[in-house]
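What follows is calculated from the coordinates using simple rules that are stated; it is not laboratory data. Bear in mind that the values here come from a model prediction, so they are computed numbers and not experimental data. Cβ atoms are built from the backbone, for glycine too; each structure is taken alone.
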Structure P
Amino acid sequence: MQKIAIIIPCYNEELRLSSNHIDYLIQNSQIDIYFANDGSRDKTVEVINSIISVHPERIFLIDFKENSGKANTIYYAINQINNENKYDFIGYFDADFSTPPNEIVRLINELNRRECEFLIGSRILLLNSGIKRKYYRHIIGRVIITLINFKFSLGIYDTQCGSKLFSKTIISKSFNKPFYTSWLFDVEIFIRLQKQDLLQYGVELPVYNWKDVDGSKLGFKTGFKILKELYLLVKKY
């Protein structure tokens, strides 16, 4: 059985964090959970501490006082935890639980059954699947991944799904320096792995249930920012 930790990055999430989701994860898996607070200005830390008080042996807080964005929060949190040398795999999932807890547990169980160095969820709209995405977000996502694969040929259907788990080896290779982008840092991870011939050691699995949650920060204006970051990726890699 792999020793696994997951990171939940949080910025002003007091209204979306659910103790029920966390209780489900604790009761149905052996993972440790790290909330990484990204300089929240609301009562996010208070909510997190109340959740931790119920399961203090398995839930922890990494409290970054300054807001630096999701990419930096995950980068610094994953390296901090990895340096503790306690876990075989470290991953991250979104605080809104757009990937529901039962799906997170399923992915973790799949990781324990498979021989791979990293596992990523993929929001593929299959027959009778429970993928519920806003249409414009689906279109933005498909355009972005088409442009990414045109340049980098990653062969990954869904680089942006917020459900990912990495081994210590992969972390040392792909989180060894800060990211250049904010919205496309996941893509940077895969580009770094591709350049080191490590993509072959990963598994992409369909997420059977996923939904857009109110309060998401992705919109049409964000699409233009992402296009700028695509240009930056081409320059840097």
Structure Q
Amino acid sequence: MHFTSQHRLDGGIVEREFNHHGIPGILWIPASSSAPVPLILLGHPGGLPGMYPRLLGRARRSAADGFASATIELPGGGGRPQELAIEAARSDLVHALKAGEPVSEDIIDRLILPLVEQAVPEWQLTMDALLSLPEIDGPVGYSGGVLALGVRLAVVEPRITAAGLFTGSFVPTSTLEEARRVTVPVHVLLQWDDEGNDRQQALELLDALGSAQKTLQANMGGHTGVPSFAADDAARFFARHLT
């Protein structure tokens, strides 16, 4: 893992940008920690520069709770090379939305499934490197979206012991079946009036999750209207399962 910069931020957190096998990312570590700390992977929908302010806020909360956190850019996002198949599906999605047409399962599959297939191995490769650092130890949690990506990681990656899943992204039908294989504790965040989310499908996903411990927090409001106390509840979830 090649670190390209390091900054000590206010609030007792060290931010380190990295590039690992062509995958750009950011690592945040509590500056005051004297022992290896657990790790939370911060998922997002892509475009790391634009997502940075919100990711930093989540990283600050994780550091305050004694956790390191890290994120990577998705395939085709930010400055990474475009993925032509994904871009074609995204163009079809935009066309359907502008025309007021339903988004077909074909578009969702072409948009989300290739992203998951590429991003999951990249996350695992990044975890290998991060967990080899002396400042970081297990366990590992996953927090955020893309929802189908979080579900896949929770299924295939035994180092992940808890998952906080953000709804608000399109979900392939195959992900509902895959969710039945999730066994780790899950905290699902749902914005009830999310303009980009199929609320019923999100509820069906919650029902499909095979976890013995699964919690739904549903709040009124749109995609960006998540109340501040929702972050407190998510933090308590990870405190229970990562310490």
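For Rg and Dmax of the Cα atoms in Å, the calculated result is 17.3, 56, so let me know which of P, Q that is. Derived from the structure labelled Q. Consider the structures P, Q: one of them gives 15 for relative contact order in percent (Cα under 8 Å, 6 or more apart) as calculated from the coordinates. Say which. For relative contact order in percent (Cα under 8 Å, 6 or more apart), the value 15 is produced by structure Q.
Among candidates P, Q, the computation of mean count of other Cβ atoms within 10 Å over residues 64-71 that gave 22.0 used structure Q. Highest-scoring entry among P, Q, by distance in nm of label points 7 Å out along Cα→Cβ at positions 8 and 24, is Q. Quick one: mean count of other Cβ atoms within 10 Å over residues 88-95 came out at 23.1 when computed from one of P, Q, so which one is it? Derived from P, not from the others. Identify the structure, out of P, Q, from whose coordinates mean count of other Cβ atoms within 10 Å over residues 40-47 was calculated to give 22.0. Working through the options, I get structure Q. Quick check: 2.6 is what I get for distance in nm of label points 7 Å out along Cα→Cβ at positions 160 and 208, calculated from one of P, Q. Which structure matches? Structure P accounts for this read-out.
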